[in-house]
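Computed from the coordinates by the stated procedures, all read-outs in this text should not be read as laboratory data. Everything numeric in this text was worked out from a predicted model, so none of it was measured. Cβ atoms are built from the backbone, for glycine too; each structure is taken alone.
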Structure P
Amino acid sequence: MLVIFVILSNAVMYALQPGMVFFPTRIISQTPDQWGLKYEDVYLESSNQNKIHGWYLPVNNSNRALIFFHGNGGNISHRGDSLKIFNRLGLNVLIIDYQGYGKSEGSPGEQEMYDDALVAWKYLLVEKNFKSNDIIIFGRSLGGAVAAKLAADVNPRVLILESTFSSVKDMANRLMPVISRIVYSRYEFDTAQQVTKNKAPLLVLHSRDDDIIPFELGEKVYQAANKPKIFIEMAGDHNSGFIQSQPAYEQALKNFLRTNFYSNNL
C-alpha cells in the first residue's frame, strides 16, 4: 500500500507542479511610456519556434546593457519600478517574458526559460551590437536561477541575483519537508550549482524579512559562488524589498557597477 501511495502521490504532484511553480499573467497592464521611459517592442523566436515578447529600453549615449529576468509571477508590465531604477543608472535594458507569460507564446518550463534567456542574450549581441563585456545579467526570484544558468553558459561583465533561492529542492525541503522526500521534482532551478561555473563578479541581494524565499537560501547561493562576490542585505518583503530598501538599494547597485563595470560616468 505504501508503494502505491508513493506512486500515486508522485503522479498527482508531477501533474500539479507547473501550477505550483509558474504564475504567469497574459494581460499587459502598462507599457514603459506610461512610466516616462522610451521603449521598443521586441519579438524573438525561441528554440522551439515560439514568439517571445519583450521590451528594449534604450538610454542615450550609453554602451552598457542589462538583461532582466523576472520572477515566476505576472509579466514584464509589472516591473516598472525596477526598470526606472536601471534607467537612472544609465543602462539600456532588455526585459523579456518567458514562454507562456504576457504576449509570449507557448508554456513555461525550466528548459524553455533557459532557452529564452539565451535567445535574449544573442539578440543583444547580434541585433544591438553589444559585446559580452558590456552586458549585465540580472535575475530576481525565480529569474535568478535563469540568470545564473545564462551566466554559466556565456561571459557577461557582471551577474546580479536578487531575492533568489539555491534550488527547487532546497525550497521544497523548507516548505514541505516530508512530502519533498517522497515526491519527485520535475524542476531543478539549481542556482547554487550554476554560480559555481560563473566567472563574472557577482552581487547577491536578499532580505531577512523575505516572506517567500528564506534568507538562508540566498546566503547559500552566495556561499557557493566564486570570487569576486558581494552580499548585500536588503530590507522589506519579497516582492517590494527593493523599493523598501531605497535609496540604499540603488546606491548599492551603483557602487557595485562602478567597481566592477565602469570606473567613471556612473
Structure Q
Amino acid sequence: MKVVVCIKQTPSTTAVFNVENGHVTWDDPGGKPEVLNPWDEYAVEESIQLQEAHGGDVVAITMGSEDSQDALKTCLAMGCSEAILISDPAFEGSDTLGTARVLAAAIRKTGDAQLAFFGKQAIDGDTGQTIVQTAQKLGWNALTFVSKIVEIDPGAGTITVERMVEEGRETIAAKLPAVISVVKEINEPRYPSFMGIRKASRATIPVWSAADLELGIETGSAASKADWSNVSALPVRETSVEIIEADSVEEQARLLVDRLFEEKVI
C-alpha cells in the first residue's frame, strides 16, 4: 500500500521574527531557522508505522522553495521511502486552496496512493484548511483530528479511526482512499537514526514543476492567490467620552443606567 505524507518546512519555534518594510524574516542563532513542521512529525511517524505493518512505500512531498529539501531529508532520515519537492515560481504566494490544488495533483501523480497524511496544521499559517481542501480536490474522504487508527483493511478498502472532538472521541469508518490529519496523541515520533541521516544526506530529491503536474499554468488555473494590494484600512470611528460625576458610587450607577436608557443601549 502506497502512502503519501504531505509536509511543510516552517520557522523553528525558537526563531526570532523580524518585520522590516512589510516583510517578515526570522533567525535562530542557536540552530536552524526552519524545520519540519512539528505537527507533521506525527503524520510522518504514522505513515512509517503503517508501512512497517502493511508493507508498501511512504512518499513525502512538500510544496516550497529549494530550501524545503531540508525538511524532506528529515522525513527520509526518519524512514520514508521517497521524497519529492514541488517547486515552481508560479506557485509563489499561493493561498490554501492553491496549495491544495497543487498537492492534489502531486498525490495523483505518485500513482496508486490510498492514504494521504497531514499534520493537524502548520505552525506558521495555523489555518488547517489545506487538508480538507486537498481531499475535496481529490474526491477522497477527509478524516480530521485523528488520534488513533483502529483498523485498516487494504483488501476491503476500508479504514476505521478514532477522532478527537470537543465532546470527547468518536470512532468512524470510511472507504479508502482517504486524506487524514493527525493530532499529537496518535504516536510519539521517532528520532532519525544515524544511518538514516547518512542515507538522507546523500539522497537526490526530484523536483516537480507546474508542467510536470500538468496544471495548465498558462491558463492561470494552477493555483489561487490572495491579493492584498487593494485592501483599504477600516474607516476611522468618531468617539467621545463622558465622565459621570456624583457624590456616591450608587448615584453614579443610577445616572449611568439613565444615560444608557437615553441612548437606547439597554
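Using volume of the Cα convex hull per residue in Å³, for residues 48-199 alone, single out the structure from P, Q with the greatest value.
Q
Which structure, out of P, Q, was mean count of other Cβ atoms within 10 Å over residues 72-79 calculated from, if the result is 23.6? Don't skip to the end; give the middle numbers.
Details: P: 19.5; Q: 23.6.
It was calculated from structure Q.
Given -11000 as the derived value for helix-only ellipticity at 222 nm (-39500 (n - 2.57) for each DSSP H run of 4 or more, over all residues; to 500), which of the supplied structures P, Q does it correspond to?
Label of the source structure: P.
Can you say which of P, Q returns 1, 6, 13, 17, 20, 18, 12, 6, 3, 2, 1, 0, 0, 0 when P(r) over Cα pairs in 5 Å bins from 0, in percent is computed? Show your work: numbers first, answer last.
Details: P: 1, 6, 13, 17, 20, 18, 12, 6, 3, 2, 1, 0, 0, 0; Q: 1, 5, 11, 15, 16, 13, 10, 6, 4, 4, 4, 4, 3, 3, 2, 1, 0.
Here the read-out was taken from P.
Using relative contact order in percent (Cα under 8 Å, 6 or more apart) for the comparison, can you identify which of P, Q gives the largest number? Working shown, then result.
Working: P: 15; Q: 21.
Ranking P, Q on relative contact order in percent (Cα under 8 Å, 6 or more apart), first place is Q.
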